[in-house]
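Given below, in the form of structure tokens, are the structures.
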Structure P
Amino acid sequence: MRPFDHLTLMQFCWSTLSILGFSIRVNLKGWKIFLIALGGGLTWAFYLIFLYFSKSLLFSIFFSVFLVCTYSEVVARLSKIPVSVFVTCVIIPLVPGRNLYYAMQAYIAGNSAVASENLYKVLLISGTIALAIAVVSSVTNIIFRLKDRF
């Protein structure tokens, strides 16, 4: 799959619609749900583009979360909405639910090797997402402290 073909566009649209539905489900109101949905679609599109060019799962997850968290910081400050609302919703497409499900299924079946491998992937992906969020948040905090200082 190439990064700029109809399949990528289709996955972008489905990701956007799923985050739109999630935003409605968690009772967010107003026009901000469209900005959150756009962020969710961008998350998946950036992930696919970075994965195509780098062939590295963790690299693509880190940089897609980095870009979308930067988007969330900017949009949240412009619309005067807490950043945590945006970040929590837009990273959902990258949450490793499939690996967690397979890990639990393998533990129940008694296959510890497969379960450990899937749990290892879950921890790596979750740690990468958390690291990217922490980097963007820290850099933003430093920038605003320097801005207020001078």
Structure Q
Amino acid sequence: MDRTIGFKERRYIEELRILTKATALDCIIDEKFERIIYIIRPGDMGLAIGKKGENIRRMQNVLGKRIEMVEYSETRDEFIANIFRPVSISQVRKDPGSGLLTVTLTKRSDLGTAIGKKGANIEKARLLVRKFWGEEIGELNVEESDA
């Protein structure tokens, strides 16, 4: 997938590197939810978050926007699991007819968290999967055994 990073995004990535010493591979400025979503290099997540989340709080104060971070992964399913963390995902399937991805959660109680307030978390997942994998997330399901 071909990704380009604009001037504003580069500025935010550099700001993260200066304040946290962590490396972001990309960032998305989400005006709808007034947030910046960083895609962090694998292994740098602890450095990016900081002790008790202090780096995220400092970044939010400096940039004046909510900060969210997702650890990148080379595999699509693991990347999607990282997006929805702490919700646990049992599987990601591609519908052969529509081509949409169906994400299956392990617990029904996690459904609200996966969707997020006003749909913020599912929208973040849709943005990132579209940008990094060129695919679309269709719906969230819950494993039948949890019914």
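Bear in mind that the values in this text are calculations on the coordinates, not laboratory data. Keep in mind that this is a model prediction, so the values were computed, not measured. Cβ atoms are built from the backbone, for glycine too; each structure is taken alone.
Output the label of whichever structure in P, Q has the greatest value of Rg/Rh (Cα atoms, Kirkwood Rh).
P
Figure out for me which of the structures P, Q the number 22 belongs to, where relative contact order in percent (Cα under 8 Å, 6 or more apart) was derived from the coordinates.
That value comes from structure P.
Given 12.1 as the derived value for Kirkwood radius over Cα pairs in Å, for residues 45-92 alone, which of the supplied structures P, Q does it correspond to?
Source structure for this number: Q.
Tell me which structure, out of P, Q, gives -11000 once helix-only ellipticity at 222 nm (-39500 (n - 2.57) for each DSSP H run of 4 or more, over all residues; to 500) is calculated.
Source structure for this number: Q.
Taking mean count of other Cβ atoms within 10 Å over residues 69-76 for each of P, Q, which is largest?
Looking at the calculated values, the largest one is P.
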